[in-house]
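Listed next: structures, encoded as C-alpha cells.
Values in this text are rule-based calculations from the coordinates and carry no lab data. Remember, predicted model here, so these are calculated numbers, not experimental data. Cβ atoms are built from the backbone, for glycine too; each structure is taken alone.
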Structure P
C-alpha cells in the first residue's frame, strides 16, 4: 500500500468499565474497499463513529491523509475529506431532493448556509447537485420533497450527498439496510462505481456476505471491540475460527 488515505492507530473508546473499541490499528488506501464485519455488538458502528468524529476517542489516533484529526470535530473531518453515510437516513425531510444535495455542495464550497438565495447567485451549486443526482438515478425526483420519497430512494439520496462532498474517504454503514431486493442493486452499483474510480478509500459495514464477496478487496473482523482478522476476503472467509466464532454459519455456507 502507498501512503494510506485513512489510518487508525490504537483507536480505543471506553464507556465506564466497558471497552467498546480496543486498540484498533488499521490503514486504508485509495482504490481499496474494506468491509468491516463481526457479530452484533462487536464495535463496528462505534469504530465508524470514532473515525468520523461522532464519538471522542479515549486513546489512540485517527489520521486523514497523514493529518491527525483525532480531536477534530465531525464537521471539520467532513471538510477535510471524510464522508459518512449512516444506518438511519440523515436528511432534511421538508426540503426537496435537489435542495438537500445543493446544501451539501454549498457547504463543501464553504459558501455558508443561506438556503434560499445561494442558488440564484451560485448556479454551479445547482449544477453540482444535479450531477450527483444523475449519478444516483434520482434526476426525475429532483423537485420532490424528501419526506415523500421511499426508503430506498432516501438511501440513494444519501449517496448523492456523499458524492457532492467529493470526499477522499467514503464510509457506508449498512447502505442497503431496509431496502427492497429491487432497490438495493442501485446503491451497490454506485459503490462499485466509486471503487472503480480508484481515488478513494471506501469502508463498508455490511452483514450480507454476498455483498461483501462481490465488492470487498479486504475484510477486517471486529470482535468484542478488538481486531480479530484482517486480510483478503478468501483468506478471512476460509478461516474456521472467523466462521464459527465471529461470522456464524451464513459465511460458512457462502
Structure Q
C-alpha cells in the first residue's frame, strides 16, 4: 500500500445513504439527520442525469424512492427537480427534492462531515463519464482527509485514479465478497481501502487485508450483536443504515461515533 495516502481519521460507524433508517436515503434531509444523530461521515451514491448533471441517487430508476417512474438517465435537471423524493418515506419529508452533487457537497462542507462517495454505474452507462464529471467537484469541495471515492465499476475507478493521485483522492475498492486477486486490484489503483459485504467477509481475508495495510470497511450491518466479532477481525468502519443501534448494544471498540 502506498505511503502517500492522506491520514484519514475514519469513524467506527458511517451512516449509509445518509441516515437511511430515519430519513429518505441519499437526500439532504438524510445527511442532516445523520449529523444530528452524531455521525461524522456518511456514505452516498452519485449518478448522472441525462443532461450530465451529477445527482445523489442510488437506483437506475425512479419508482422506489420518488413519486415518478422511468429511468434516471431520461431526466434533465428541471424534470428531476419536479420529483418528490421524500413522501415515499413519510409525510414529514413531503416535498424533499433530489439533491445535486454540488448541493450535497455544500452541506457536507457546512457540517464539517466526511463522505464515502460511491460512483454508481447502472445499466450501460459510462463509468468513465461519471468519474470525469464527479471527481473534479469532489477534489475542489473537500479535503482528502474527509473523502473516499468507491465503486464496483473498474473503469470508473481507473479513470478516477488518472485524474488524481493517492495523496489527493483516496479510493475504495467496492466488492460483494473480497476476490482472490484483491491485492492486484488494490495495487493497480493505489487504493486506500476495501469495502465489502459484512456477511461475506472471512477472518482469513480480513487478516490479509489488514496485514497489507489497507483500511477495511463493511456494509451494511444493522445488527450490532451479529456484527460484533468483525471488530476483532480488524474492520475499521461499519457502514450502517442506523449507527445509533450500536449505542443500544455496546459501542464498537476504538473511536466513538460522535
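Supply the structure label, taken from P, Q, corresponding to relative contact order in percent (Cα under 8 Å, 6 or more apart) with the calculated value 27. Matching structure: P.
Here volume of the Cα convex hull per residue in Å³, for residues 76-147 alone was derived from just one of the structures P, Q, and that gives 102; the source is P. Taking distance in nm of label points 7 Å out along Cα→Cβ at positions 52 and 228 as the criterion, the highest value among P, Q goes to Q. Structures compared: P, Q; top value of FRET efficiency 1/(1 + (r/R0)^6) of positions 92 and 132 (r between Cβ atoms, R0 = 35 Å, to 0.05), i.e. the largest, recorded for P.
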